[in-house]
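Next up, some structures in structure tokens.
Just so you know, all these numbers are worked out from the coordinates, no wet-lab data involved. Not measured: the values here are computed from a predicted model. Cβ atoms are built from the backbone, for glycine too; each structure is taken alone.
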Structure 1
């Protein structure tokens with residue numbers, strides 16, 4: 001079997017419906033240049049049945065207990081055989097036929113550049129999505145790239161190692177900031193690659209994820225750590241202000257106010 005250009009890795013635990021959505025998204029890319037790897041954390045809700053139903057389109061998969069999302073991602077990287085690696089978690093989806101455009105970008109850059117695109121952030125409670133434009137320069141103040149829209153050469157993982165499992169929420173930010181601080185080349189693709197569904201671990205555990213990111217900024221000695229710290233504190237205050245609105249006004253009215261702000 002010939003080596004694929006891109007390995008798409010999907011991690012999942014007890015999210016059969018979300019995995020179904022993601023699998024269909026990858027299958028619809030209809031590209032012979034990609035392989036799909038699924039790492040399941042010993043689900044008990046029918047997730048494994050979904051994987052088996054699409055077995056012809058999943059190149060490799062495992063279902064076993066893990067030590068968290070970054071342990072699962074590391075397992076996927078170990079199984080990957082592609083020259084470039086992308087993480088598309090269960091529930092998230094690629095834009096239609098987007099990997100054809102990504103492959104074109106890959107052919108025009110060197111083999112050790114980190115390619116990244118923009119992404120849509122989907123709010124299920126509002127039933128709308130918002131385009132988030134990525135910028136590697138902003139990594140020095142926080143996570144400014146959606147990891148579902150990043151394509152990292154396998155050689156980079158070989159040189160830098162895998163995700164640091166001591167972090168529960170922001171090991172992907174830690175990894176990307178390390179690359180930026182080390183002078184690795186980031187190349188922006190000027191189009192949206194994926195839609196990221198709100199409600200993941202880092203969204204639910206707002207305080208923990210933001211404080212972990214602040215710790216990373218200072219630990220890696222980012223030149224803009226102070227600015228990033230203030231940014232994250234502001235985001236935490238925003239989130240808790242919204243939660244207060246939900247408590248005071250009810251979820252529907254609070255969602256309407258939030259929708260106006262997002263627009």
Structure 2
């Protein structure tokens with residue numbers, strides 16, 4: 001029996017993606033040496049502690065998640081350049097995808113295929129504010145996608161977008177890299193809406209969808225992160241009425257509170 005593709009599954013049923021990778025890594029309280037002395041460079045642990053990354057992926061798969069996301073949220077050349085390791089961009093992304101693929105293998109079955117999503121985060125610089133040029137950001141994302149594709153991802157997810165120009169740049173980079181590699185995978189995109197009702201740079205949801213909808217290669221669109229599930233309800237309602245692609249809804253656990261010196265989220269899975 002052949003295994004259904006991600007797109008086939010998206011049109012048949014609701015798929016459950018995994019939870020946050022960054023906070024999962026932080027729970028291990030790894031020494032700074034495991035980050036190659038690069039504080040907060042969570043993506044680098046795919047090279048130094050692949051066992052931890054595998055454990056996290058398996059923990060989500062074991063409770064029934066349909067897809068796991070690579071530990072590459074910040075693994076593009078612009079962000080890695082700030083850490084002084086831009087040359088590791090391709091290697092980290094390829095390795096992260098390979099680890100996620102390895103984690104999925106024992107759980108794979110025709111009745112419930114497991115998928116690897118290549119994470120492309122927003123980075124630290126917004127093109128709409130002139131903090132980074134289009135060309136630099138395009139090159140940054142293109143190198144990231146090369147690694148993710150060679151590592152075997154089933155799809156790319158451009159997530160936590162705060163700037164519509166950044167989202168478009170990541171999408172164009174994905175298309176460029178896929179043409180270069182001769183390999184096409186679905187592209188998903190999620191934007192983050194602030195309590196103001198807009199993205200960080202002021203774009204409302206209708207404008208964001210209007211800007212991205214002409215890209216036929218965009219296989220799914222939605223929301224992630226922000227301030228919790230309750231605050232997403234109106235935005236989800238809008239997309240359900242106006243978006244013609246599968247919807248992605250990935251709220252976070254709200255805003256953390258500091259308890260005993262550590263961030264604590266009061267929202268539960270229920």
Structure 3
């Protein structure tokens with residue numbers, strides 16, 4: 001168990017529907033990653049921006065971005081995650097990819113699809129959560145709109161220590177982003193890391209970033225507004241354990257089971 005978990009957030013604008021240009025841009029950001037960083041987090045749909053042009057933009061699990069992600073995780077000796085568009089047997093997924101330094105690849109498909117952008121008509125919803133262990137810390141990643149659904153995120157019996165939200169969350173709804181991230185930290189007694197983009201997308205929607213780290217008590221640790229860059233923070237295991245020990249609300253939580261298409265979560 002590491003006493004501190006060193007996480008790097010990459011907050012940036014994105015080249016619209018141009019995977020090669022975005023990979024090249026992130027390569028430049030990776031040169032800024034500090035030694036000893038254990039997890040690097042990229043935004044939602046980091047190769048394209050948030051687009052419904054799945055047929056045009058999708059890759060396969062044997063495609064260039066998956067190989068690129070695995071290679072960079074190996075080079076950086078860090079876990080590396082973010083979501084892209086995946087075509088799997090004719091179905092499209094907003095899929096978070098999680099590459100490990102050892103060459104393993106984990107996936108999480110976005111569960112809650114943003115119907116106001118008709119995402120639910122283009123992509124297939126996921127049915128299972130993902131928890132990955134990094135240096136003894138258990139980390140549960142989610143994608144953007146998932147943030148609004150506390151039942152799906154609920155940290156039953158302290159299953160995880162850090163919740164990560166990768167997003168393309170537009171400026172006009174930034175109030176909800178900044179409001180819900182601390183709520184999820186408080187109700188789940190976990191660190192919360194929200195990673196958003198900046199700039200303007202191909203539809204003309206602006207993004208202010210506001211990538212954020214929240215403590216298990218709901219306190220703001222860091223927030224980045226409208227700025228491109230790599231931002232590194234170390235999360236404290238002692239702070240997490242103190243919060244859970246001194247105010248153990250998790251012991252009084254209701255027990256429940258989520259069933260999605262026959263899968264228990």
message: When distance in nm of label points 7 Å out along Cα→Cβ at positions 86 and 182 is computed for each of 1, 2, 3, which one produces 3.0?
response: 2
field: Parent structure of the calculated result 102, given that volume of the Cα convex hull per residue in Å³, for residues 22-133 alone is the read-out and 1, 2, 3 the choices
entry: 3
- line: Matching 0.55 (FRET efficiency 1/(1 + (r/R0)^6) of positions 110 and 158 (r between Cβ atoms, R0 = 25 Å, to 0.05), computed) against labels 1, 2, 3 points to structure 3
statement: If helix-only ellipticity at 222 nm (-39500 (n - 2.57) for each DSSP H run of 4 or more, over all residues; to 500) is calculated for 1, 2, 3, the one returning -13500 is structure 1
